[in-house]
Structure formats: C-alpha cells, structure tokens
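See the structures that follow.
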Structure I
C-alpha cells in the first residue's frame, strides 16, 4: 500500500491518482474512474472530483491501494 501525504484539507480523486505517481496522466485516472475500477473506502466511486481526505483509502483494480495521510 502506497501512502500519500496531503497538506490540504482534501484533494480531488483524479488529482490524487496523478499526484501519487500511480498513474502517469490525469486522463488515465478519468478512464479508470469512469469504468468503475476505483474504490474509495471499499465502495466503487465514479465521481472523479470526489473530495479525498486524510484517512481515506483508494483501491485501483489490479494496481494497488493508496492511503491518504
């Protein structure tokens, strides 16, 4: 599990996927989110602008997990 530290109150889901280095472009994140391959705290999320906060766990199908700290 990759840990990503944020300094703000929240970060948008698509920004987090790119910022974490798991994906190389925001476009990749947009596609994965739209296709239902991304989970937020165990639930599939299709809203790319979803606010992600400290303590949230993101799972990308076949790519791993990200814990926001």
Structure II
C-alpha cells in the first residue's frame, strides 16, 4: 500500500514539476516578447520624431524659397 502511495506521489510530483517548468518557460518567453515589443515601439517613436523633424525642415526650406521668389 505504501509503495502504491509513493508511486502515485512520485507521478504527481513529476507532473507538477513539468507543469511548473512549462509555466516558467512560458513566462520567460512572454517577458522576452514584451521586451522586444517595447524596444520596437521606442525605435518607431524615435524614427517618427526624426521624420517629422526632417519634414518640418523641408517645409521651412520650401517656404523660405517661395518667399524669395
């Protein structure tokens, strides 16, 4: 009887360990994906700001050129 309980307990602990490992792996992957997403969003915002600045400079140059004409 004790062997039967021990084997059941071993199986339960192995199943729990597997579930826990899968959960931790999933959390690690989600954290990595979140970090990549944040980095991408920051880069996109920086590039957008640079593009808007460049567009404003071009518009100012066009306006200055048309004022001269």
Structure III
C-alpha cells in the first residue's frame, strides 16, 4: 500500500468543521487535541481508512501539520 504525505493548515473560527484541499476549517477558537481528533475523523472519512492508519508526523500543537496516511 502507498503512503500519502499531506501538509494541512488549520483555520480556526470557521462556521463548521470541514476539510477542503489542504485546509482544515474548524469551529474551535483555539488549538487543542480536540482539533487533532476532528482532523483524524475527517481524513479517515475522506481517504476511507481507519483512524489508526493516520499519523501526525509534525505539528501536533500547531496550525501547520504534516500527516502520513498508511
């Protein structure tokens, strides 16, 4: 199976949670682990994989994240 590397940028204070291209729009006003969980849920749905196949390689506490999907 092929690995996919993604660069995701988090945009806070959105109207709703949504993944569009390389941007993750979240309704939250500050970064926290809940945002990472939202991102994992949306990516798992988008790429049709289980959440345990998605790893945050860089940017756990940042708006700039590097994600690996295996």
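Bear in mind these aren't lab numbers, they're just calculated from the coordinates by the rules spelled out. Model, not experiment: these values are computed from the prediction. Cβ atoms are built from the backbone, for glycine too; each structure is taken alone.
Tell me which of I, II, III gives 16, 12, 12 when you compute semi-axes √(5λ) of the Cα gyration tensor in Å.
Source structure: I.
When distance in nm of label points 7 Å out along Cα→Cβ at positions 37 and 61 is compared over structures I, II, III, which one is greatest?
Between I, II, III, the highest calculated value is found for II.
Could you tell me which structure in I, II, III was used to calculate distance in nm of label points 7 Å out along Cα→Cβ at positions 13 and 53 as 3.7?
It traces back to III.
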